[in-house]
Structure 1
Amino acid sequence: MQSNTGHGSASLRRFGPPVPGAGDPTRASLVCFPCAGGGATGFASWRRLLPDRLALYAQVGPGREERGGEAPLDSVDELMTDVLPGVLALPDPLVLVGHSFGASLAYELTHRLTLAGRPPLRLVVLAAVAPGATTLEPPGDDHEIELLWKRLGANPAGLSRPGFREWLFPVLRADFTAQASYRPPDAATHLTTPVTVLYGDEDPMVTAVEAAKWRALCAGPFEVAPVPGGHFFPQTARAETTGALVRALGCEGTAP
């Protein structure tokens, strides 16, 4: 079921069905960006819940999954350089989805695609603080990374597995560093792309108040809605998350 994009990009992985035809208004390329430390596999189970009109792609960042031998990147600008060519190779219309730190990547990518004359159809934000709305500090030692990981509600069971911590923490450190240093584009370039922000009703960090702060970064249609669960609801409440996404795109009537 998993495959490469077919566009020569190591930065994206595609989960069938077939790639939509260029210019086909009945289909869209759905590009997902995982949370800090995450990979494309976090979105694999979405495929069976989404209608066929959405061709599902997910980012594979350096340092994880099939790119595990590469050094992770610790700035949003570097990550944009890495992923933008693969996204530009996809057919329109584009829909961008970002979970937590991945929302900053999706947001920045929306700006860059707009400047390139290919604004996405919609940006969907999952469990994410608005860039620049809250001061974030880069991570300290490994103990601080572990505490934050647990505070977000991640399953800590894997931390005791041999080699897991040694693999995960450099990736988490790079992603947390990139998120802390990222600043959104100037207010004069606010997005006109429609934005949907979903937050977990049990999330200890991204509350309804935090989710609403994305409004200040968006000049187009905007909506906020809760989803059952904590910070990792895109994986623990998959049906509710994909259902909200499908409703936002107005394709509820399309069979999966």
Structure 2
Amino acid sequence: MHFTSEQRLDDGVVERAFTLGDIPGILWTPVSASAAAPTPLILLGPPPLGLRKAYPRLAARARHAAADGFAAATIELPGSGDRPRRPADEQARAELRRTLEAGEPVGDELIDALILPLVDQAVPEWQAALDALLALPEIGGPVGYSGGVISIGTRLAVVEPRISAAVLFAGSFVPRALFEEARQVTIPLHVLLQWDDEGNDRQAALDLFDAFGSTEKALHANMGGHTGVPQFAGEAAAQFFTRHLKTSDRRATSRR
């Protein structure tokens, strides 16, 4: 991990841009974080828009997390921002645009082509980022995951034992194979669903929630479109992380 810039925001949060190999990322740490008092960490899964476009939303979430005493970090998704595009990914995206414009259903084969390669590449990158972040003296865990492409969060919840709890944003396409993986998820989950999310399958989101194997899972559904998540829904998600990342006797019980 190589830090490329640093600035102190007006609320005292320290924002540092970094690269992990050729992967850009951003780390936000609260003023309370230090080697003597390391802070828990929330991984912020970005939407597939590129970090520059998604920055206002990510930074707002990170600053709220810092106010609650958490560090937060994000990395650029494969094929997003300035990262290289892969011809197969571009072909799948073009087919998705054509399908949606024609008003046709998005089939399983297209969903697999869109999402599975992204998950296969992004999850190991997140694990490498987590290695580097937890090596910093001011970051001590436990770790939560928030947002992003829900299939990435699902896979991470299965394969990464350092993640103790997750807030997942429904509203992206989910391959059928991920429903089987969801049954292996056992960490506490808080799932946000926009009931009128345009272009996405509400029933698939409900089916995925039903598939999660966690004994503690909550679905928070709100009226409105994809970007219309109400403020109080974010506050409930923040309370979820406070319960699971800040109470020491929860650390053992919230892991597998």
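The numbers here are math on the coordinates, done by the rules we state, and not lab data. The model shown is predicted, which means the values in this text are computed figures rather than measured ones. Cβ atoms are built from the backbone, for glycine too; each structure is taken alone.
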If distance in nm of label points 7 Å out along Cα→Cβ at positions 104 and 144 is calculated for 1, 2, the one returning 4.2 is structure 2
If FRET efficiency 1/(1 + (r/R0)^6) of positions 48 and 160 (r between Cβ atoms, R0 = 30 Å, to 0.05) is computed and equals 0.45, the structure in 1, 2 = 1
Out of 1, 2, which one gives 12.9 for mean count of other Cβ atoms within 10 Å over residues 80-87 as computed from the coordinates?
-> 2
Which structure, out of 1, 2, was mean count of other Cβ atoms within 10 Å over residues 40-47 derived from, given a value of 19.4?
-> 1
Here helix-only ellipticity at 222 nm (-39500 (n - 2.57) for each DSSP H run of 4 or more, over all residues; to 500) has been calculated and equals -13000, so which of 1, 2 was it run on?
-> 2
Which entry (1, 2) yields the derived value 1.8 for distance in nm of label points 7 Å out along Cα→Cβ at positions 136 and 152 | 2
Which of the displayed structures (1, 2) returns the greatest value of relative contact order in percent (Cα under 8 Å, 6 or more apart) on calculation?
-> 1
